[in-house]
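Given below, in the form of structure tokens, are the structures.
Bear in mind these aren't lab numbers, they're just calculated from the coordinates by the rules spelled out. Small disclaimer: the values here were computed from a predicted structure and weren't measured. Cβ atoms are built from the backbone, for glycine too; each structure is taken alone.
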Structure I
Amino acid sequence: MIYSGKAVSVALLDDGIAELKFDLQGESVNKFNRETVEDLQAAVDAIKGDSNIKGLIVTSGKGVFIVGADITEFTDMFKLPEDEIAGWCLKSNQVFNAVEDLDMPTVCAVNGIALGGGLEMALACDYRVLADSAQVGLPEVKLGLFPGFGGTVRLPRLIGVDNAVEWIAAAGQHRSDKALKDGVADAVVPVEKVRDSAIALVKECLAGKIDYKAKRAEKLEPLKLPPLENMMAFQTSTAFVAQQAGRNYPAPLAAVGVMQQHGGLKRDEANAVEAKGFAKVAKTPQATALVGLFLADQAVKKANGKHAKGAAEINLAAVLGAGIMGGGIAYQSASKGTPIIMKDIANAALDLGMGEATKLLTKRVERKKMDAAKMGKVLSSIRPTLNYGDFKDVDVVVEAVVENPKIKQSVLAETEGHLKDGAVMASNTSTISITHLATALKKPENFAGMHFFNPVHMMPLVEIIRGEKTSDATVATLVAYATKMGKNPIVVNDCPGFLVNRVLFPYFAGFGMLMRDGADFQAIDKVMEKFGWPMGPAYLMDVVGIDTGVHAAEVMAEGFPDRMKHDFKDVSEIMFDNKRYGQKTKVGFYKYEEDKKGKPKKVVDEETYALIKPHVADSAEFDADDIIARMMIPLCTETVRCLEDNIVGSAAEADMAMIYGIGFPPFRGGPMRYIDSIGVKEFVALCDKYAHLGKLYEAPQMLKDMAASGKSFFGTSSAK
């Protein structure tokens with residue numbers, strides 16, 4: 001053994017070829033943390049000091065190659081000044097340069113996933129052999145960053161500007177055939193042949209059959225494009241990336257700018273430009289939020305791993321109610337490998353449910369995401385029925401009938417009698433108390449809420465709601481089932497609206513009060529969309545369904561009368577009274593017409609203004625900051641109350657629920673991180689400024705206590 005560390009080892013093979021192997025001890029995957037970078041430098045020094053080594057292969061001792069940098073180290077590092085962050089980048093990059101500068105041919109054997117720093121390590125080698133099952137990419141812009149270990153320098157010199165911009169700015173994870181086509185890979189072979197193929201390629205270089213030095217030189221020199229072509233390539237890329245990324249995500253455009261800046265420089269000078277640019281984006285609020293989001297997502301997955309311990313095996317599921325929602329649940333379950341029985345009391349409903357599943361599967365076939373044979377297999381694993389014949393074999397049942405407590409209780413009680421011992425039941429209610437529904441059951445411990453969001457196949461969140469008598473085993477099984485369905489479950493405790501709707505309706509209440517005071521709903525929509533929401537509140541209410549919204553608002557008002565009951569005619573109630581339910585009736589706040597693709601397109605409807613005029617103040621102008629504060633304070637304070645009341649287990653879970661469930665702007669990180677970005681003390685002061693509007697705007701005691709003690713939710717605050 002030439003070198004042996006905690007993350008990297010070097011051993012001499014036959015014919016003067018050495019193997020540098022990444023195998024981080026105590027971890028299931030390889031990643032670039034400080035220890036790995038230091039180990040790699042020591043390993044390279046050992047290689048340079050051994051005259052017996054003539055060539056090098058770089059491999060992994062794990063099922064993946066390297067998944068990227070250790071993001072957990074970023075939060076502390078990004079608190080440093082820009083020049084120190086740039087210095088860290090350059091110092092780390094020197095290790096990659098040292099690999100690239102070895103006086104011998106180097107071939108990287110990529111056996112599995114190589115992302116971020118993992119791919120940058122591979123790019124530092126002369127050649128890359130990929131397993132046919134490998135996936136590679138540079139996903140850093142998803143974290144508000146761009147590659148900082150030489151990726152923006154090596155990639156355009158290796159595969160050209162256009163391809164490099166696509167790989168870096170779009171942040172895709174690419175299959176090996178795409179990598180080969182674009183020039184990122186030099187060969188693709190079966191995974192069991194990756195290591196031997198890398199050795200064979202080194203031998204060809206040593207035999208003089210391949211000029212590895214010429215290949216390497218391309219990465220060390222400026223881009224080869226003539227100045228005019230170079231300028232045109234970057235101008236075209238800049239315009240395209242700016243359009244795709246939008247104003248709220250600066251990292252993709254910054255990456256293109258950095259590549260253009262260092263395009264005429266040699267490697268070492270180019271690395272310095274990259275490091276400086278990386279440090280600049282690392283200090284943006286978007287990077288703070290998106291890195292925080294990644295860490296929150298990991299925290300949720302870890303929490304779900306704990307929740308799912310002791311889960312029962314799920315071989316067969318059932319859904320009660322075969323409407324659009326039932327059909328969507330059946331599709332999602334079957335398409336992810338769990339056969340499901342779909343029960344209803346009418347053939348017409350079963351036809352509707354099967355039609356929904358068929359429509360979704362047909363779209364997948366049309367988009368070449370699935371072949372016809374697979375579609376047939378999935379459809380055959382959905383069994384429509386009018387009776388309980390096979391329910392004795394069912395492991396988990398999801399009730400998705402009409403949102404009426406008496407009907408739900410009747411259906412659940414009837415179903416319970418047909419299930420085997422230990423089978424789990426869940427209700428897909430969005431508002432009805434799980435504890436109340438459970439009173440109709442003989443075994444309430446086997447029952448919980450499982451709230452899917454519409455459309456089921458697109459929305460990633462599932463709320464798992466624990467009633468007063470729900471057992472841990474039931475929660476475990478439902479978390480496991482939701483995960484198996486490809487969803488992101490969040491476990492919450494029972495209360496009116498659970499977590500997501502309890503938080504969403506104060507946001508709608510803020511909208512209603514703005515309208516009451518004379519604001520224009522179109523102006524509010526524009527401000528909130530510019531803030532980062534995928535759609536403004538009026539448009540969102542139309543999409544959700546105003547009838548659904550009014551019903552849920554009544555539940556919230558009954559549950560939290562001190563702050564969610566209002567003494568004025570809300571604009572949503574005006575729409576409801578006039579049977580303007582939104583997209584489903586083709587008119588709500590907006591009118592809806594079909595576009596060329598047959599999708600609903602919103603247009604202004606002057607009648608909306610005429611209908612609401614008798615119930616609101618005279619038209620008034622509100623500046624953007626005022627609208628944002630009046631919309632966001634109720635949403636954020638209610639999220640804090642959910643944490644305060646132990647409805648949700650952590651700030652990370654609360655944030656991810658809002659990102660997954662209602663489209664909270666990801667670059668703002670979720671309500672808790674948004675409060676942190678303003679500063680807890682400053683946010684409490686903002687609440688005080690608007691407290692005259694009512695209880696919804698009062699800061700919860702938890703926030704006041706945090707402000708007094710200088711605490712924040714995630715240990716960071718942009719405010720002083």
Structure II
Amino acid sequence: MNKAITDGLVLMPPSFGNGLNVWSSEDGTPGSATYAGAPNAAVVPADQDFGTALELIKVQGTQRLRYSGETPLLPGCYLRITARVKAVSGNLPGVRIAGYPGGAGGNPVGGVTTFGPTVPLIAYGAVVEVSAIVGIGARNGVDMAWGRDALYGHFGLDLTGPNGGVVRIDDIEIEDITGAFIRTLMDWVDVRDYGALGDGTTDDTAAFAAADAAAAGRSVLVPEGVYRLNGDVTMANTTRFVGTLSMPANRRLILRKNYDLPTYIDAFGDEVLGFRKAFQALLNNTDHESLDMGGRRIELNGPIDMAEAVDNLTTYEIRRVIRNGQFNCVPGPAWNTPNVNSTARYNTNNPKTLTDVVNVANIEIGSLVTGNGVGREVYVRDKNVGQRTVTLSQPLYDAVGSQTYTFRRFRYALDFSGFTKLSKFNLTDIEFQLDGLASGIMLAPEGETFHLKDCFITKPKHRGITSIGKGCQDLQIDRCSFISDEQSLPATQRQSVGFNINANDGKIRDSRFQRLGTTMVLFGNGHLLVGNHWFQGDNVNNGPRTAGVVFTETNVKTVITGCYLDNSFIEWTNEHDAEPSFSNEFSFGGLSITGCIFTANDVAPWFSWIVVKPFGAGHFMQGLNVVGNTFKSINGQVERVDRVDDSIAGLDHGLARMINFAGNTFNGVNQATINPVTLEFNQNDNASTWTLSVGGFMPFEGVTRTVSAVVPEGELKTQGAATVHDMPSVTPLDGPNQNRVRLGWAVPTRGRVQVTARCDKPF
């Protein structure tokens with residue numbers, strides 16, 4: 001910065017040869033005496049050292065020389081006044097630069113230093129240069145710091161010491177030297193000043209470290225150029241990137257003061273690389289728990305391997321967050337789905353392993369496995385090429401022996417499967433614009449408490465979130481939206497799945513799932529589904545619907561409460577069991593469905609909202625609560641809200657225990673499901689045996705295992721009109737379908753009774 005250059009500011013006083021009427025012998029203010037016509041001053045036109053010079057006889061204790069012109073003094077501007085002086089004869093004085101600080105109204109500014117250091121003249125004819133720096137700020141090197149009240153100065157010099165000496169003075173110079181103070185005036189340091197070359201080849205690591213150390217709270221500027229950093233670099237000060245960086249994949253850049261994605265994008269000149277390096281720093285820098293994407297959208301033409309980006313860690317269990325941004329997938333071959341067919345052998349003694357796998361090297365970890373006897377959402381968790389084995393995320397229900405399997409590896413925007421274990425990881429306020437090109441997120445094979453909050457998973461090609469192992473333990477999805485790319489397709493033609501869980505304690509809350517193929521596939525226990533809305537309808541009249549929630553374990557210990565289940569159903573299976581027939585285990589139970597809304601539009605009459613599908617014989621219901629829900633069919637009646645899909649095996653209704661189906665409302669449903677159910681029976685003719693049909697009221701069209709009450713309504717009469725006070729015998733499980741109750745009376749009796757029947761027993 002130089003005001004004489006940039007703003008045309010005139011600083012230099014006129015030459016003495018132009019006359020002495022502008023040179024004051026006092027303070028230079030208007031009206032002060034000048035050297036014009038003074039007997040002790042004369043202009044020498046041709047001094048051998050100076051050319052034109054002022055010859056001055058010292059006759060005062062402090063002989064002053066001041067330029068009467070007002071030299072401006074601007075904030076942030078620093079001036080150097082220089083004079084060359086030599087003694088000619090007489091006593092040898094001292095010489096110093098001096099000035100008059102002028103303020104508003106021409107008044108002097110008090111309390112400031114008005115002169116620089118004194119230099120003695122020690123020999124005749126020897127040229128001595130004196131100088132001083134003046135400015136508003138009291139910085140190192142400033143001799144006269146005049147503060148903000150000083151607006152201008154009358155500058156010159158003083159002769160001090162004994163009188164009688166004769167001196168000659170060269171023309172006085174005033175120059176702007178603000179550039180000398182740039183390093184401390186500005187709030188940044190430049191890495192080039194510490195040896196950085198920015199040629200893309202030379203290792204500038206040491207220069208960056210030196211610049212950061214020198215900054216001492218100021219920012220560090222990385223100017224134009226490409227700076228190669230071959231080592232790990234931690235910048236303790238705010239760093240601003242005009243140029244870009246080049247670093248090996250295994251080297252880390254940690255920006256402690258401005259750790260955010262926009263800065264990393266500036267640093268590396270590429271959105272994806274910037275994100276990868278920022279994520280690498282997030283897992284290697286204890287100073288920050290979250291990466292703020294700054295609202296930036298990253299264009300992805302392929303998956304991001306998150307473990308590969310970090311490079312040096314395979315396990316991480318400290319809370320970390322990525323927030324506030326968007327990933328937008330754009331077309332490219334990296335999204336293509338590899339498809340491998342391979343023959344393998346399965347044995348229930350090793351239920352999560354395929355052996356003798358042909359072409360195992362070409363099967364990718366994370367691939368979806370399909371084949372005969374393979375349940376939904378079974379993935380390749382690991383493989384051993386030497387032993388020709390593949391480790392599965394879940395057992396297979398009916399695949400003993402050898403067969404050909406298909407392995408499809410979907411591509412995910414963020415793929416965490418390269419980690420061995422990842423816990424306490426959070427994604428917050430992020431939108432995944434997958435556009436039918438990619439899937440969303442693949443979890444690590446192990447880990448706990450992966451949390452997705454206030455996010456959008458928009459148009460996944462195959463999957464929203466995939467777990468290939470136990471990395472979904474305590475998975476949390478809060479206030480998120482999953483939006484299908486298949487909304488125009490009939491429900492049965494959709495292939496997308498919102499998410500799957502292989503472990504326990506999933507917490508899915510206040511989220512919305514729109515027209516996916518299947519909303520969720522849940523293995524494990526302890527899941528909480530609260531306040532969610534999922535809908536999977538289509539535009540097909542009287543068309544079939546698909547499962548929204550699929551449970552793949554018998555005893556789920558799960559709550560579904562306050563949810564809206566729209567045009568889809570709950571399917572409860574045990575398809576992830578290598579030996580699915582009942583064998584001394586918990587059977588279907590542990591599920592509570594409370595306070596939910598169930599609706600369906602234009603569905604076939606055989607549609608039901610709660611479907612149990614055993615994959616093996618001998619199972620029964622042993623703990624189910626369906627309480628306080630609303631079931632409603634629009635544009636058509638459905639037969640009932642619950643049913644058993646016995647295409648593989650049925651339920652043993654004779655073993656049902658602890659089923660509570662109460663307080664629900666039914667609209668557009670032909671047959672209400674109630675347990676226990678209290679029904680009124682009228683017997684108009686006297687009979688010793690009353691046969692009472694409970695019919696389809698029993699859940700899953702079960703049997704009448706228990707009659708808990710028989711209560712007469714009014715008087716019971718014999719044929720002779722005598723009142724009957726005796727209680728009847730009660731026989732449950734009556735009739736070919738065991739869904740009737742038989743009452744036996746001591747005498748033929750007529751009248752009305754209220755009978756409470758149950759499909760279960762309490763224990």
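Say we calculate relative contact order in percent (Cα under 8 Å, 6 or more apart) for every structure; which of I, II gives the highest result?
I
Between structures I, II, where is distance in nm of label points 7 Å out along Cα→Cβ at positions 150 and 230 highest?
Details: I: 2.1; II: 5.0.
Comparing I, II by distance in nm of label points 7 Å out along Cα→Cβ at positions 150 and 230, the maximum is at II.
Shifting gears a bit: When distance in nm of label points 7 Å out along Cα→Cβ at positions 254 and 662 is calculated for each of the structures I, II, which structure yields the highest value?
Values: I: 2.9; II: 6.0.
Result for distance in nm of label points 7 Å out along Cα→Cβ at positions 254 and 662 over I, II: largest is II.
For which of the structures I, II does the calculation of Cα Rg over 2.2 N^0.38 Å return 1.65? Please report the intermediate quantities before stating the final value.
Details: I: 1.06; II: 1.65.
Source structure: II.
Let me ask something else about it. Upon calculation of helix-only ellipticity at 222 nm (-39500 (n - 2.57) for each DSSP H run of 4 or more, over all residues; to 500) from the atomic coordinates, which of the structures I, II produces -1500?
II
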